Structures are given as structure tokens and as C-alpha cells.
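Engineer: Presented below are the structures under discussion, each in the form of C-alpha cells.
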Structure 1
Amino acid sequence: MTTSSSPTAPQVCWGLEQHMDEVAAAIGMDPVDLRRRTLIEEGAEGPTRQVFEKVGVRDTLERAVEMIGDGGELPDDEAIGVAVGWWPCMTAPSGAYVQMNGDGSATIVTGAQENGSGAVMAMPVFVGQELGIDPNDVSILYQDTDVAPWDMGSCGSQTTFNSGRAILAAAQEVRQQLLDAAAEQLEADRDDLELADGVARVKGSPDRSVAIADLVGEIGTVHGKGSGEVLDAPSGDTGGCVGRLGNETFLAPQLITQAAHVKVDRATGVVRVLRIAAAHDSGRILNRAGADGQVLGGVVMGVGLALSEGTMLDDQGRQRNPHLLDYKLLTCSDAPEIEVAWVEYDSVGPRGTKGVGEPPQVPTAGAIANAISKVIGRHVPRLPMTPERVWEASRGISA
């Protein structure tokens with residue numbers, strides 16, 4: 001099974017969400033209705049007595065179900081399955097520098113790592129918004145921890161939550177220096193000023209302005225550093241745990257519901273995922289295109305985990321399929337239609353955010369599994385749910 005993203009969470013969710021459907025069948029309840037009755041809400045208490053703040057998981061359920069539709073009268077080889085998942089936000093120290101250059105551009109220095117998710121590359125947007133300059137005029141130096149302050153690196157989908165907090169704190173320090181200089185030059189109260197379009201100007205009087213580049217030239221060195229407040233995990237009763245090892249309680253859980261429409265060929269066990277509806281509560285979305293891309297990629301990875309990606313070992317423990325000729329990754333021709341929706345509530349991350357990167361993969365396999373079960377009458381007991389395993393399950397053959 002692939003664990004290249006959200007390690008272990010998709011597999012656990014795959015098992016748990018199938019169990020939820022089995023419970024629903026045993027008590028004669030619709031699986032969606034059972035989830036409506038059991039999902040956490042504001043004020044709910046977790047197993048370690050953590051009390052949850054406002055979360056949008058119920059909203060994600062309703063949105064995903066709405067997007068996927070009931071399909072009308074589906075053919076007997078098609079079905080819709082639903083699964084709900086979550087992913088924690090983990091607070092950690094981070095630091096960053098922001099420097100203004102003489103031409104009015106800015107440079108970010110951070111130890112954050114870019115691994116293809118786009119999290120680091122979105123940071124110029126945050127700084128540009130804070131300083132009123134074009135994000136294209138913000139360059140970034142990243143990953144060199146000999147130059148930049150310490151950062152935890154790329155793990156756990158926490159870059160925006162932690163590194164983004166540090167970068168915004170550094171940018172705000174620069175902002176204060178620019179506003180102080182502009183207030184003196186324009187002879188205006190700094191609270192009456194704004195930074196926008198590359199200038200500092202009096203609100204409501206755009207003709208009274210000074211270019212940010214001129215302010216930098218006047219000040220000389222304009223440099224900000226920041227880390228932001230590192231939030232503590234919520235309190236809870238960890239007496240049943242072996243000490244506090246982490247994640248007994250957690251900040252700002254990211255909640256996801258996905259619904260999958262699948263088609264199963266009973267004669268061969270081949271499963272085709274036709275559509276996925278993915279609704280996420282990831283706090284406020286700062287970069288919609290980037291966030292949508294994370295969901296699209298995560299869902300495709302989840303489909304691969306569900307149906308084809310599996311490591312094969314020989315009797316000596318050597319991998320039999322170490323190359324892409326034998327390890328079946330999804331291609332564009334295999335990918336389903338994917339619809340994305342965001343349920344936005346303010347969270348404790350910078351500008352109300354949570355993370356995004358790994359959560360989209362968490363419930364995908366579970367939703368697909370529940371849809372397969374509706375078609376063949378029983379759940380497939382192993383991942384990936386290959387045609388052979390689907391065929392065997394449909395005939396009651398033990399894996």
C-alpha cells in the first residue's frame with residue numbers, strides 16, 4: 001500500500017468507514033444518516049476529554065452528498081459510497097526573515113522545504129498582500145537552514161500552519177517600519193495609512209502617497225524577522241495514554257468527506273471510479289488554485305491506493321515490483337472526474353487557515369470500498385482492492 005502521503009491514515013480510515021457502513025446495515029439505517037448522528041460538533045468531547053471548537057465536518061458531509069447526487073436509478077453494477085476522515089494540525093516552532101530591497105521588491109528567507117506541494121511557493125502571495133506589493137516582486141530563498149531560522153521541514157501538511165505564521169509575522173514587522181516612515185513623510189496618522197499597489201497612501205486620498213521603494217531608500221535597511229506564537233495543544237485527560245507522546249489532543253482538525261461513484265465489472269472484478277466529490281474543512285483558503293490542486297492530487301493518490309498500488313514481496317522479503325513498469329500508478333486515463341468544495345470556518349492558523357496537503361487522500365479508499373460493497377454485497381478485505389480480490393470477495397472466497 002502506498003504511504004507517500006498521510007501515512008497510515010488512509011488505511012485506518014478505509015477500515016473504520018467500512019465498519020460504519022456495516023453497523024448501519026446491521027441496525028437498518030442509511031449510512032449517511034448514521035454519520036449525521038455520530039460526527040463531532042462544537043462542544044463535543046473526544047476520547048481524551050478534549051472539547052472541540054467549531055468544526056465543519058457535518059457541513060462537509062452534506063456538501064459531498066449534495067455534489068455526488070443520488071445518481072437516480074443507478075445500474076446494478078454502479079453505486080455511491082461515502083467516507084469521512086480527518087487530519088491534525090500540529091503546532092511547531094518556525095522562523096523567517098523578510099527583507100525589503102531598494103527597488104521596492106522583497107525577499108523571504110525561510111528554512112521551509114518545497115517538495116512539490118506549492119506550500120512554499122505560495123508564501124510570496126502572503127507577503128505581497130501584507131506589504132501591498134505585487135507577489136511577483138517577492139522572491140524566496142528556502143530550504144537552506146544554514147542561512148534561515150530553524151524550520152521543522154515538510155511533514156504533516158503543516159507548512160502554511162507553522163512556516164506561514166512565521167513569514168507573516170516577519171512581514172508584519174516590515175509593514176510597521178514602512179508605515180512609520182510613511183506617516184512621517186506624509187504627515188499623517190499611521191492608522192490612516194494603507195499599503196497597496198506598491199505605495200503607502202492615505203485611505204480615501206490616493207493622491208497623498210509615497211512609493212514603497214522611496215520609503216526603503218529613505219530608511220536604508222528594512223528587515224523583519226518573526227516566528228509567531230506557537231500555540232499549545234488543547235488540554236485533555238491523557239491518563240489512559242502512555243505519557244504524552246503527541247496527538248492525544250490536537251489543534252484545528254481538518255475534516256473531510258468524500259463520496260465516490262463507482263462501476264464494477266462482476267465478471268472480472270475490475271473497478272472503475274467514475275466520480276469523486278470531495279468536501280473539505282481546511283479553515284480559510286488563502287490560495288484556491290493551489291488548494292484545489294492538492295485535493296485533485298490527493299484524491300488520485302487515494303484511488304491508486306484503493307485499487308492498484310501494492311508492494312509485492314518474494315519469500316526472502318525482496319520487492320518484486322520496484323519499478324513503475326510493475327508498480328501500477330494511476331495515469332490521467334484512470335483518474336475520475338473530481339469535484340472540490342470548501343467549507344470555510346476561521347481556524348487558529350495564520351489568517352484562519354489549517355493544512356491541506358495530505359488530508360485529501362485520507363477518506364478516498366474508504367468511499368470507494370463502500371461503493372464496491374454496495375455492488376458486490378460484501379466488503380473487500382485487503383488493500384489494494386485489485387480485480388482478483390474484488391472478484392473473490394464477490395463470490396465469498398476468503399483472501
Structure 2
Amino acid sequence: MAAALRMRIVYHHRTRSTDAQRIHILEIIGAFQELGHQVEVVSLIHPETAREDARRDAGEAAWKRFVRRIPWGYEAVQIAYNLVGIPMLAGKLLSRRTDFIYERYSLFNCTGVVAARLFRIPIILEVNSPFALEQARDGDIRSRRFAEWTERIICNAATGVIVVSTPLKRILVEERIRPEIVTVMPNGVNCERFSRNGGSAALRARLKLDRKTVIGFVGWFRNWHGLDLLLEAFHQAGLSRQGGSLLLIGDGPMMPALQEYVATHNLQDSVVFTGPLPHEQVPAYLDLVDIAVQPAANEYCCPMKVLEYMGMAKAIVAPRQENIEEIVRDGDQAVLFTRGDVHSMSSALSRLLADPEAARAMGRRALAAITAREYLWTANARKVIQLVNGVAGRQ
């Protein structure tokens with residue numbers, strides 16, 4: 001890349017650099033660097049040095065449990081970050097020429113837009129959730145109206161706002177964020193990391209999955225991920241009697257309840273729990289899966305696990321909702337079921353289990369869609385650069 005086109009980017013975030021957040025941060029930074037750009041990270045916890053702890057990541061930060069007991073405590077902690085974040089980011093901008101700031105948006109975090117105004121440089125906000133809505137719904141904050149006001153002010157002050165789905169854009173526009181600055185850009189996948197190699201015979205044997213059609217899930221075991229629905233669908237459809245096994249990759253607060261269901265319904269021989277795994281080990285386990293499941297998803301996310309399933313050429317079963325249908329086409333790259341309906345999920349699983357060749361063909365089409373629709377981190381990074389250049393041209 002010619003030197004004149006090489007960008008100097010400051011990536012700012014306010015996360016603890018764990019679980020999917022850490023992967024997302026590292027992948028987009030790596031994509032910028034692969035395109036020849038320079039990236040400096042400004043954060044309290046650098047994603048490259050953060051200690052990976054799969055069991056810890058499956059849970060919740062202790063400070064969150066504490067501050068929720070204090071009225072307005074959650075809001076106060078998040079707002080207070082700006083007292084640290086603004087000087088920290090300004091110090092970095094003073095020490096080096098920067099073409100633009102790329103910030104992973106967090107509620108009440110005005111650090112990036114303030115610094116961008118002070119130094120008169122563009123800022124791109126990456127918004128992965130409507131945090132005002134989400135944190136009010138989860139009971140973390142007291143005033144959704146105040147949170148939406150700050151969200152509106154911060155997003156409207158940005159040069160551009162990137163969202164991961166059309167439903168998320170709709171939510172932000174309803175909060176009176178200017179639609180012309182909002183760009184829909186789904187998450188990506190690293191196809192070098194998530195690629196199919198046939199699976200490890202030794203690992204398959206150790207998990208007792210030989211001669212089984214493996215139905216799998218990877219992620220954190222939390223209430224809203226629908227794993228109870230998946231277990232019930234697996235049991236009600238009698239998939240174990242049809243040669244199916246269920247591989248649950250991960251850990252989380254729902255683990256005890258899931259294990260109790262397995263024991264109560266005598267599914268110990270057909271349901272395998274891997275426990276917490278480092279992220280680099282996940283592809284090897286996922287490679288054993290024939291049918292990959294997204295049991296549930298909120299209405300505005302772009303599930304990274306669905307993209308990872310696609311990157312590994314898996315037949316996919318997922319709920320029928322707008323943000324999922326933006327990624328995969330029903331009957332072509334996935335079989336979609338009625339959201340929250342155990343019988344509909346059972347039918348989808350049974351359909352693929354009964355026709356292994358159709359499932360494999362579906363997986364191949366899912367993999368082809370990754371490249372055709374540019375669900376790649378490098379493609380996302382290139383679109384961000386084009387967005388910044390477009391803004392600079394208009395200015």
C-alpha cells in the first residue's frame with residue numbers, strides 16, 4: 001500500500017477485553033493492520049495482554065453485581081470513566097498524528113467524540129447493541145430516557161456510526177440518531193482461524209462421538225441463549241435414537257440447570273459438555289459438529305457464532321427473525337425455525353439429521369456465502385477506510 005494511503009488509526013474501547021468483545025476487537029485491529037494501516041490501542045485493558053480465562057468470561061464481572069445494589073451506581077461508574085478516558089485518549093492523540101479514531105461504543109462514554117472534536121479528526125463509532133434499551137431492560141440503569149438522551153448526543157456527534165444489523169439501525173433512528181450517518185455492517189469471520197479440516201479422530205473418540213451425527217452449540221451458557229430450548233427439542237424429537245449426539249461447547253451460569261435436565265431425562269450418553277475452552281481450541285471442537293445451532297438471539301445482534309458456523313461449512317439451524325435472515329437464507333444456507341418454538345426447532349433438527357447429504361450441501365453453500373457477501377473482517381476494515389475517505393472528501 002502506498003505510504004500516502006496508509007492510515008494511522010487510534011482504536012479506543014472501554015471493555016474488560018473478554019469473551020466475544022476481545023475477539024471482535026482483535027479481529028478488526030488485525031484486519032486494519034493486514035490492509036497496511038497502523039493501529040494504536042487506547043484502553044484500560046489491552047486485548048492482546050488481557051488474560052484469557054474461559055470460566056471467568058462465562059460469568060459476570062464482580063463490580064457489576066456490586067454497583068447494581070446502589071441507586072444510580074451503574075450509571076455513575078460508566079460516566080466516571082470519561083474522567084480517565086478523555087485525558088488518556090488525548091495524551092495518545094498529542095503524541096502521534098492520527099487520521100481517525102475508531103471506537104467501540106459504550107453507554108455514557110463520550111471520550112471518543114470529545115477527543116475527536118478537540119483534535120478535529122473523524123471518529124467512527126462501532127455500535128454493537130442499543131445499550132440504553134439493553135441496560136434498561138436488564139435492570140442495570142434507572143432511567144432509560146436519560147440513557148437514550150446521552151446515546152443520541154454521542155452518536156450524533158460522531159463522523160459515522162457502524163451498526164451490525166438493520167434492526168439495530170432502526171432502534172437508533174427511533175432514538176433520533178441521524179439515519180444518514182448510520183451504516184449497517186454485519187460482523188465478520190476469520191476464515192483462516194475457522195476452517196474445516198475433517199476433525200480430530202482422537203478428539204472425536206475421546207468425546208465418544210464416533211459414528212454419531214453431531215448437533216452442536218458454541219458460546220456462553222446464559223439464560224437468553226436458549227440452551228434449555230435446544231435440550232428440550234433434542235429430547236422431544238428423540239434425536240439420540242436417530243444417531244444424534246449433542247455437543248455443547250462452553251460454560252456459563254446455565255450449566256447446572258442444563259446438567260440437571262440431562263440427568264433427569266437420562267441423556268448422559270448422548271449429550272456432551274466440553275466445559276470452558278480457550279478460544280484457540282474452539283475450532284477443533286466445532287469441526288466435529290455436523291449441524292450447528294443458534295437456539296436464540298436478541299432481535300438486533302449479528303451473532304458471531306453463526307458466521308463462524310458458516311466459515312466452517314456447517315449446516316445451520318437458527319431462529320427466523322430479521323437479523324438472522326440478513327445473514328443466511330432459509331432453506332439455502334440454514335434451516336430457520338419459529339423463534340422460541342420447541343416443536344419448530346425439533347422439526348428443523350430432524351430434517352437435517354435425516355438427510356446428511358443435504359446438510360453437507362447446505363454447509364458448503366453457507367461457506368460460499370461468506371466470500372460472496374464479504375462477511376470478512378478485512379472487508380469490514382476496508383469499508384471503514386472507504387467511509388472515512390468519503391467523509392474527508394465531502395469535507
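Engineer: When mean count of other Cβ atoms within 10 Å over residues 73-80 is calculated, the result is 16.9; to which of the structures 1, 2 does this value belong?
Structural biologist: Answer for the origin of the read-out: 2.
Engineer: Follow-up. Of the structures labelled 1, 2, which one yields 2.8 when distance in nm of label points 7 Å out along Cα→Cβ at positions 249 and 305 is computed from its coordinates?
Structural biologist: 1
Engineer: Work out distance in nm of label points 7 Å out along Cα→Cβ at positions 169 and 201 for each of structures 1, 2, then name the structure with the largest result.
Structural biologist: Ranking 1, 2 on distance in nm of label points 7 Å out along Cα→Cβ at positions 169 and 201, first place is 2.
Engineer: Further question on the same structure: For mean count of other Cβ atoms within 10 Å over residues 321-328, the calculated result is 11.2, so let me know which of 1, 2 that is.
Structural biologist: It must be structure 1, since only it matches.
Engineer: When distance in nm of label points 7 Å out along Cα→Cβ at positions 113 and 137 is calculated for each of the structures 1, 2, which structure yields the highest value?
Structural biologist: Structure 1 gives the largest value of distance in nm of label points 7 Å out along Cα→Cβ at positions 113 and 137 among 1, 2.
Engineer: To test your reading of the models, identify which of 1, 2 gives 141 for volume of the Cα convex hull per residue in Å³ when calculated.
Structural biologist: The read-out was computed on structure 2.
Engineer: I have -13500 for helix-only ellipticity at 222 nm (-39500 (n - 2.57) for each DSSP H run of 4 or more, over all residues; to 500), calculated from one of the structures 1, 2. Which structure is it?
Structural biologist: Here the read-out was taken from 2.
Engineer: Same structure again: Hey, relative contact order in percent (Cα under 8 Å, 6 or more apart) derived from one of 1, 2 reads 16; which structure?
Structural biologist: Comparing all candidates, it corresponds to 2.
Every number here is computed from the coordinates shown, using simple stated rules; none is lab data. Given the structure is predicted, the values throughout are model-derived calculations rather than measurements. Cβ atoms are built from the backbone, for glycine too; each structure is taken alone.
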